1. A value of 20, 18, 14 was computed for semi-axes √(5λ) of the Cα gyration tensor in Å; which of I, II is the source structure?
2. To test your reading of the models, identify which of I, II gives 19 for relative contact order in percent (Cα under 8 Å, 6 or more apart) when calculated.
3. Quick check on the output: -1500 is helix-only ellipticity at 222 nm (-39500 (n - 2.57) for each DSSP H run of 4 or more, over all residues; to 500), derived from one of I, II. Which one produced it?
Structure I
Amino acid sequence: MANRYDFIPKHLHFKHNGKQLVLRQLTYDDGNAALIVEDINGRLHAKLSVNFPEIPLGKNEYIIKNYSENIGIAEDVYKQGWFDDTGIRVKTGFVEMPLWKWRTNE
């Protein structure tokens with residue numbers, strides 16, 4: 001049985017600060033989709049999404065960590081046009097994280 005994220009390409013290339021990086025979709029232990037950024041050698045560069053199992057996400061949606069070590073990376077991924085910003089923000093502590101939705105032709 002296909003999961004709700006099977007249509008997302010497994011590897012998407014982009015540049016950040018002149019460095020070639022790869023956006024990959026994985027799955028958290030609870031089955032929610034995760035987004036990570038690796039260098040071209042497969043080494044983890046950043047965890048782009050965060051998981052809050054208590055927050056139900058719609059199909060193709062991700063909570064994006066756009067602060068701390070991800071400053072700039074999230075913006076560079078967004079500029080690729082792969083996601084839409086839903087305008088929804090998830091508050092945790094002192095930060096608000098955007099909820100992005102994968103762009104599809106559906």
Structure II
Amino acid sequence: MTGVVRITSQEDYTETQADLILELLHNYAPADIYKATTYQALFKYLGDEKLAIRALAFFHLAQFDPAGIGVSKYSPDLEDPERSRAIERWRKRLTEGRLPPKPPKQ
């Protein structure tokens with residue numbers, strides 16, 4: 001892990017941020033797509049101070065909920081307060097029951 005922290009230290013990433021980036025570089029397990037906690041974490045990451053973390057969270061959410069992109073008008077490079085408003089528009093899909101999707105019937 002220290003290699004990653006050392007490489008990213010030029011960009012002022014903490015060890016926690018570097019760990020999160022590594023986590024977000026991996027695919028989620030199929031079962032995670034149906035968990036509200038997955039979306040709650042990704043929405044939190046959409047508001048992170050680091051663009052790389054926001055972009056990776058956006059990548060996952062865009063795959064899980066493509067319709068949310070148009071509804072929210074979110075982009076990782078938005079500045080606050082527009083970014084916060086876009087996140088809330090997307091998060092509203094979770095509170096309205098549109099997310100997470102229902103697991104397929106077996």
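1. Numbers: I: 20, 18, 14; II: 26, 18, 9.
The structure behind it is I.
2. I
3. I
Bear in mind these aren't lab numbers, they're just calculated from the coordinates by the rules spelled out. Worth saying up front: this structure is predicted, and the values here are computed from it rather than measured.
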